[in-house]
Every structure is written in C-alpha cells, then in structure tokens.
Structure I
Amino acid sequence: MHLSAVVQNLKPSATIAAAAKAKELKNKGVKVHEFTLGEPDFITPEHIREAAKQAMDEGHTHYTPSGGTAELKQAVCDAFKRDTGLSYQPSQVIVSNGAKHSIHNVLAALCGPGDEVIIPAPYWVSYSALVEITGATPVIVDTTEESGFCLSAEQFEAAITDKTRLLMLNNPCNPTGAAYTVEGLEALARVAVKRNIPVMSDEIYDKLIYEGSEFRSFATFGDDVAALTIIVNGVSKAYAMTGWRIGWTLAPADVSKAMDNLQSQETSNPSSISQKAAVAALTGPQECVADMLEHFAKRREYVLSRLAEIPNISLATPGGAFYAFFNVSDYFGKPLGSGKTVDNASDFCTALLEDAHVALVTGDAFGAPGYVRLSFATDLDTLKAGFDGLQKFLNP
C-alpha cells in the first residue's frame with residue numbers, strides 16, 4: 001500500500017524510541033536505569049484523581065464541546081490570571097489532547113507549504129517533525145552552551161524572511177532546562193512586534209523553575225506582544241498528569257476559532273473525564289506543585305554534583321524543567337565500557353545502554369550533536385545507580 005511522502009519521511013520520537021530500547025532490555029530481565037522520558041514519577045495528586053472518579057460516577061462520560069468544556073476554559077483563564085495577571089476570555093482557550101496536540105493545532109492553523117518556522121536549537125524532538133507535517137520548513141537557529149542555550153534577539157531577527165510565519169519558543173526548555181531571563185524574553189518580544197511575527201510560547205514547564213531563575217509568560221510584555229502570542233500549556237508536568245492528555249492554547253480569538261474548527265474535525269473533543277480532573281488541578285490546592293518542585297530541586301542538585309565529578313563534561317546549568325543536557329563529545333574516539341569506541345552521541349547512548357544499562361537520549365535528536373539528555377524526573381536511588389554506571393562506563 002502506498003504511503004504518503006510525509007509519513008515516509010517521518011521519524012519516530014527519539015525519546016519514545018529510547019524508552020522502547022530500554023524496555024526491550026527490561027523485558028529480558030535486565031535492570032535498566034532509565035532517564036529517557038520527560039515524565040514526573042509522582043502519582044497524580046489525590047484530589048485530582050478523586051475528581052475524575054466523581055466525574056465518572058456522575059455520568060460525565062459523553063462528548064463535550066470540541067474545544068473543551070466551559071468549566072475548564074474558565075479555569076484556565078482564572079489560573080493564567082492568577083499566575084500572570086493577564087486576562088483572557090474562555091473563547092480564546094482551546095483545550096486539546098495534550099500540549100503536543102495543541103502545538104500541532106497552532107502549526108496547522110498558521111502554516112503551510114512554502115512557509116518557514118523558526119526553531120531555536122536545541123529543540124524538543126517533535127517541533128521540527130510537526131512543522132514538516134504541515135508542509136512548512138523548519139528554520140533551525142543554533143544557540144550555544146555559553147549563552148545558556150537561549151536564542152538572542154539578534155539571532156531571531158537575522159533568521160526572519162518574507163516566508164517566516166512563526167517562532168516556536170520553549171521556556172523553560174526541553175531538552176536543555178534553559179530558562180530565559182526577563183530581559184532576553186522582552187528583547188525577543190520587541191523583535192516579534194517590529195517584524196510582525198507570531199510567537200508560539202510553549203510554557204509547559206512554567207511551574208518548574210529553580211532558585212536563581214524567574215519565569216515570565218511571553219504574553220506579559222504588552223498588548224502588542226499578546227496580540228502576536230499563542231501560549232501553549234497543560235497539566236502534564238506540573239501536576240504529574242502526563243497520561244491524562246490535557247493541554248491548551250491561549251490565543252487571539254480568530255486563531256482560537258480556527259483551531260477549534262480544526263480540532264472538531266480531528267478528534268471531536270478531549271476526554272471528558274480528564275477535563276474534570278484538570279479543573280480540579282487548576283482550581284484545587286496548589287501545595288502538590290510546590291512539593292514536587294522541592295523534590296525536583298533536590299534531584300537537580302544531586303545531578304549537578306555528580307556531573308561536576310566527571311572530567312571533560314560540560315553543560316549549561318538548567319534553570320527550569322527536569323533535564324540535564326551535557327556535552328560528551330570529548331569521549332568520542334576513546335575506549336568506553338567494554339572497550340568499544342563511538343563517534344557520535346547516538347552511538348554513545350547505544351553503547352551506554354548496552355554496556356552499563358543506563359538509558360539517555362541522544363542530543364542528535366534535539367539538533368545538538370555531541371550532547372545527551374538526562375531526565376531527573378526519577379528518584380535519587382535510581383539517579384545514584386545511573387551515575388555510578390555512567391562513571392564506570394566513561395572510565396573502564
């Protein structure tokens with residue numbers, strides 16, 4: 001059967017592929033120390049789970065409006081105003097089946113063949129693939145470890161052409177953990193307004209910010225900026241709800257209407273039960289978020305301390321999210337583990353998994369050759385065992 005050119009050229013998500021390799025070993029009885037998925041290891045807080053159970057018992061098991069229930073849309077608006085001071089109307093909110101679906105909606109609504117989308121690298125693995133699905137072209141702009149992996153205003157403006165339709169910005173960033181400074185964000189915002197370029201601001205890690213960093217939503221730099229901004233967010237990371245698949249956008253009304261029309265044809269609506277749970281997450285007690293952040297902060301400090309012990313590894317200190325993104329290129333061409341050598345980050349990760357049973361994700365998938373990503377969204381015992389294995393692998 002003939003497959004479309006888009007699907008034939010589409011590669012599977014590298015993070016999911018890395019997790020699948022680790023699972024293969026686990027199924028063979030091998031103890032694998034896995035740091036591949038960006039998924040909190042905590043169970044969804046009890047009051048959220050109880051809200052879902054109650055929703056089922058009360059019969060909230062049917063179709064909802066395609067763009068989400070009025071109750072959840074209002075909860076999103078209220079939470080955003082609580083956190084940022086900005087007011088949005090429910091008509092500007094589209095609730096989707098996870099933030100990844102929200103990103104697809106944004107791209108499908110704004111981009112098509114012949115268009116260009118600016119993506120700072122390193123970038124989340126699905127960004128470029130989702131752009132390509134629309135027929136548009138990803139324009140990758142490399143950032144540096146020295147800059148904290150943050151796009152500068154000068155780089156942004158230099159990448160703009162008459163075909164540019166969107167900047168995709170992720171703050172804090174997966175895979176680097178980069179948290180943009182307020183000044184850096186505002187400089188990007190001024191370029192967006194000057195050149196009339198919409199910005200998709202992926203803020204899914206907005207609640208996971210560490211001491212020394214500050215989060216500002218991109219839309220907060222003025223009405224002119226908000227008019228060009230599409231916020232993407234959801235409950236997956238802050239509330240340990242990855243499997244519930246609820247994300248959303250906050251956007252100008254005409255863009256939201258277009259995305260609602262699109263989603264009505266694609267998926268009918270997000271899960272009715274998950275929407276009830278998301279309402280409980282946004283409107284209920286927020287101590288659970290602070291508690292999880294406290295654990296992530298401890299894990300981050302441990303990871304940074306262990307990486308500091310390993311010679312010839314460098315990284316930009318993550319200011320948010322739960323990733324360490326570090327350069328291992330100095331170890332290319334040298335005997336590792338059982339004596340094999342590697343020439344790139346992908347082979348490094350394969351050898352590390354096979355020899356030390358430690359699973360990381362190659363930076364090649366994020367547009368950053370020579371780097372690897374470690375997710376510290378797991379317990380300290382697993383982190384300790386994983387770093388012990390990594391150090392032994394690097395110093396056989």
Structure II
Amino acid sequence: MAERRDVGIAGAGIAGLALATLLAHAGWRVTIHDKLDRPAPLGSGLIVQPVGMAVLAKLGVAGRVHELGARIDRLFGRVKPTDRVVLDVRYSALDSTSHGIGIHRGALFEILHDAAVKAGVTFETARDVRGVKDRRFLFANGAESAPFHLLIDALGVRSPLSPKAGRPLAYGALWASLDWPQGGGFDAHALEQRYVAARRMVGVLPIGCLHPDASAQAAFFWSLKGVDLGAWRANGIDSWKEEVRNVWPEVEPFLAQIAGPDDLVYATYAHRTLSHPVARGLVHVGDSFRCTSPQLGQGANMALLDAFALAHALSTARGVEDALDLYARMRLAHTRLYQAASWLFTPVYQSDSTILPWVRDWIAGPLSRIPPAPQILAALVAGAIGSPLKAIGADLMDARAASMLPSADVPS
C-alpha cells in the first residue's frame with residue numbers, strides 16, 4: 001500500500017473533487033487549488049452513465065444524484081426534413097436496470113463539493129495554477145504552493161500542465177439551462193435530438209433540478225462551428241430562433257425563455273489523449289488526460305473512473321511510483337477505446353460531410369436496430385465497453401446498486 005501523505009490537486013471540477021474525497025477517505029491529506037474565489041461549475045448539463053454511478057455510490061452520494069437528477073432511459077434522434085429515426089439507443093437493451101441520470105452540472109458540483117468538505121479536504125481558492133516545480137504548484141501571481149508528495153492535474157481541457165497535443169474540433173455548441181415546459185410534448189426520460197445532415201443539431205436533455213425545491217430543467221443545445229460564432233451574434237437572436245424553429249418547431253417553449261445571445265454559452269471541444277497520464281510526479285485525470293466531443297456523453301464518467309482508479313491504485317500498490325504505473329495501466333485501454341469510438345462517431349453527427357450523414361441515415365440507422373447492435377450501442381453509451389469497473393478494481397454490483405436503488409450508496 002502506498003504511503004499516505006500530502007497530495008495537491010489543481011482544479012475543483014468533477015475529477016478533482018471526486019478524487020479528493022476518495023483520497024481523504026483513504027487517509028491522505030488533500031488540498032485542492034482552484035483559480036476562483038469560490039469553486040463553481042462550468043457548463044449546463046450532462047448524463048451520468050451507470051459506470052459513473054458506481055463511483056458516485058462509492059463516494060456515498062448516489063442517492064443525492066438520483067434525488068436531483070432525471071432518469072434517462074433513451075437517446076433518440078430524427079433527421080430533418082424526413083423525420084427518419086437515426087438514433088434510438090435504449091439502456092434496457094443492456095439490462096432491465098440500466099439507465100443514465102441527466103443532471104445539472106451545478107447540482108453535481110454541489111454534491112461533490114459537499115462530499116469533499118465533509119471528508120476534510122482543504123481548499124485553497126484564488127490560486128491560478130500555471131506550472132509545477134519540485135513538487136510544488138506555481139501560480140500566475142508568481143507565488144508557489146507548499147511541497148506535496150504527489151501533484152494531480154485536474155484542470156481540464158485547457159490545463160497549462162498538460163502537454164500540448166490533439167486538435168480543436170470545428171463544431172462546438174450553444175448551451176442553456178432552461179425550465180422544463182409545462183404540458184408535456186417532450187420525453188422526460190430521454191435525450192432528444194433533431195439533425196439537419198451533420199451540420200445542424202438541436203437537443204433537449206432533462207437535467208432534474210438544482211435543489212429539491214427547485215423547478216425541473218433541461219439542457220438545451222444547438223451545434224455551431226466556432227468560425228460561425230461571430231456571424232451568429234451579428235445576425236441577431238430572432239434570426240437564429242427562426243432557424244431553430246425550422247428544424248424543430250416544438251422547442252418553442254424553450255426558445256421563449258431565451259431573450260438574447262447572453263442567455264446562451266458557447267462551448268468548444270477538442271480531441272486529445274495523452275500517451276501516458278503520468279510525468280515527473282504529476283498525474284493527469286479527467287479532461288487534462290483526455291478530452292473529446294460530447295457525442296458519447298462520457299466526459300464526466302471518464303473523470304469519475306479516473307478518480308476511482310487513481311485512488312484505488314494509491315491504496316493498494318506498494319509505493320507511489322507503483323501506484324502511478326498501475327493507474328496508467330487501468331485507464332489507458334478504456335480511454336483509447338472510447339477515444340477511438342468518439343473519433344469515429346463525432347463526424348457522423350457534427351461535420352460538413354454529406355456522405356457520412358447519408359450512411360448514418362440509410363445504412364447505419366437500420367442496421368443499428370438489428371441484434372446484437374442495440375445491445376452493443378447501449379453498452380457503448382453506458383460506458384461499459386471494455387469492462388472499466390473491473391479494470392479499476394470496482395465491483396459491477398456497485399453500478400447495479402446505484403441504478404436500482406435511489407438511496408443506494410456503497411461505502412468506500
């Protein structure tokens with residue numbers, strides 16, 4: 001077992017908070033450094049997949065995630081103008097208990113932040129980490145942290161600690177968290193999308209509520225190339241709304257909540273995988289290790305799997321160096337598998353291609369409904385391809401418990 005000493009984490013996102021809590025439970029002295037005066041989430045909503053729920057169960061927070069989130073049973077999409085179904089992935093094809101949880105990033109952040117505080121994690125705020133030296137973090141103001149036995153980079157896709165690699169993706173998305181419309185019209189348990197070839201995509205994801213007394217919300221998103229963002233702003237919000245209506249008229253209750261461009265946030269994406277997540281006493285987790293488009297909905301789940309894998313390795317290996325080698329072995333295969341899948345799927349739904357959408361609509365779509373394709377697609381979306389829970393030392397029963405029982409939290 002690795003000796004439990006001081007660990008410094010840069011970044012209070014999903015990976016950083018989850019890892020900090022797991023390590024604190026294991027007896028490490030953990031300090032998180034974050035550049036904000038009070039750590040806060042970025043983004044709108046996400047889907048926690050069954051593998052991610054297994055880690056949240058280990059953290060003891062699966063019950064709260066179920067309470068605030070929305071059960072997702074299906075991913076469904078039609079292409080315009082034909083209304084042909086080109087995406088229909090049902091978790092039930094995997095097994096009768098599997099499902100995702102759509103949740104507001106703010107709600108998940110508060111849940112994980114509360115768990116870290118309860119576990120005794122120390123927070124150093126207004127600390128903009130820019131580099132590392134001699135097992136210390138270097139800050140933008142020229143100051144440096146105390147020395148740590150281990151440094152962890154959880155700063156995300158734009159981490160200054162992560163080697164430059166990969167490439168930015170042409171397409172990003174406009175996002176907003178909006179109130180769920182009254183009177184129905186949308187499936188409260190499905191991620192629904194509409195496409196125009198692969199150039200346009202509008203989607204609605206139920207994300208539950210920010211706190212138990214709050215109204216239910218949805219993450220509303222519209223795909224847009226980064227180079228077109230300026231033109232989008234110049235054309236005005238009314239012109240954009242008309243374009244969205246032409247694709248999916250039924251989203252009018254969401255459009256009515258958007259008064260101007262400042263009500264939407266533009267998110268950019270990149271595709272990158274480090275050849276190795278460990279370098280000179282620095283460990284990369286989450287999006288600083290690998291990042292991709294959100295098409296497969298795996299970003300948060302990969303971060304949670306990284307956190308559990310590293311915490312498990314540090315608790316079971318003989319020393320820190322052995323633990324870091326073990327962590328890399330546990331996560332590289334699954335990471336590469338899903339990065340390859342994302343590389344293949346992303347241009348099918350977000351690109352300027354005319355051939356790929358045609359193949360999606362007329363060949364891949366029909367084939368996806370023939371067994372065993374539904375089971376494979378469900379396993380892919382659920383994050384289960386490659387048996388990641390087994391690889392990181394977690395029990396499949398943790399995922400089943402977290403899925404079946406809203407109050408099920410599995411002790412570490």
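Read-outs: derived from the displayed coordinates by stated rules, not from any lab. Here the structure is a predicted model, which means the values were calculated and not measured. Cβ atoms are built from the backbone, for glycine too; each structure is taken alone.
Structures I, II were shown, and relative contact order in percent (Cα under 8 Å, 6 or more apart) at 23 was computed from I.
Distance in nm of label points 7 Å out along Cα→Cβ at positions 69 and 85 was computed and gave 3.2; which structure, I, II, did it come from? The read-out was computed on structure I.
Each of I, II could give FRET efficiency 1/(1 + (r/R0)^6) of positions 13 and 61 (r between Cβ atoms, R0 = 25 Å, to 0.05), but the derived value 0.95 comes from II.
Name the one structure among I, II that helix-only ellipticity at 222 nm (-39500 (n - 2.57) for each DSSP H run of 4 or more, over all residues; to 500) of -10500 was derived from.
Numbers: I: -13000; II: -10500.
For helix-only ellipticity at 222 nm (-39500 (n - 2.57) for each DSSP H run of 4 or more, over all residues; to 500), the value -10500 is produced by structure II.
Largest in FRET efficiency 1/(1 + (r/R0)^6) of positions 317 and 357 (r between Cβ atoms, R0 = 35 Å, to 0.05) among the labelled structures I, II is structure I.
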